[in-house]
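Please go over the structures that come below.
Each reported figure results from applying straightforward, stated rules to the coordinates on display, with no laboratory input. Quantities reported herein were computed from a predicted structural model and do not represent experimental measurements. Cβ atoms are built from the backbone, for glycine too; each structure is taken alone.
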Structure I
Amino acid sequence: MNTLNITDETVEIEVESLDKFWSFKGKLTIPRKSIKSVYLRPKELKPPWLRAPGTYLPKVIAAGIYYGSDRKEFWNTHFREDCLVFDLIDFDYTRVVVDVNGVQGVIDKLS
């Protein structure tokens, strides 16, 4: 699970508990100007095939950095219903996918 702290300038994602170990990351700060769109993860959306470093068990966990064609993504999800997707521009990652509580409230706040 992840905790979000939203300010006028940034969205800070705090990775909690053992997910820090699985994803090899404790915190991620995204400038709000880099957020192109935020939405609920469609069930068919999966991480790119190349993982380095990270953890992947199908339908259980995707955590860490994933690379695809012209893509670098950070994932930290247990494939829950409340999984948030950030499509990004001018940032280290092209997409960030994380589980959060109150996903609709986050989407409303960032829209």
Structure II
Amino acid sequence: MEKLCACSSLREIKIEGDYGADALWCDVCGYNLDLAEIQISPSLKEAFYDWAHAYGEWVDWDTETPKSNAHEDVARHNETGQMLMKALQKELPDYEIFFKRAAVQPI
């Protein structure tokens, strides 16, 4: 892959949901990686876009509090994130892939 972050060579990729960001990050320098630039299958890219877009659905933004089913939603989010991590590791076997779990927290 071409240079995608501030590091001399991208070797460690973290999967982490965040509002308005792609789900892949350099685990060393913390740079948010442009998913469009990562050499993975279109179906996996689409799965990452969908997963990242759903980040925070467990929050009621009108009241800025967790929804009543927040723990279940976060558990599903984390389960899907784990599956995406395994799929990404298969497609990028020369990289170390990590997953940061989401948690229900007060806003």
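Here helix-only ellipticity at 222 nm (-39500 (n - 2.57) for each DSSP H run of 4 or more, over all residues; to 500) was derived from just one of the structures I, II, and that gives -3000; the source is I. Each of the structures I, II was assessed by relative contact order in percent (Cα under 8 Å, 6 or more apart); the largest value belongs to II. Looking across I, II, the calculation of Rg and Dmax of the Cα atoms in Å, for residues 32-95 alone that yields 11.4, 33 traces back to I. Name the one structure among I, II that Rg and Dmax of the Cα atoms in Å of 14.4, 45 was derived from. Of the structures listed, the value fits II. Of the structures labelled I, II, one was used to calculate distance in nm of label points 7 Å out along Cα→Cβ at positions 24 and 40, giving 3.2. Name it. Comparing all candidates, it corresponds to I.
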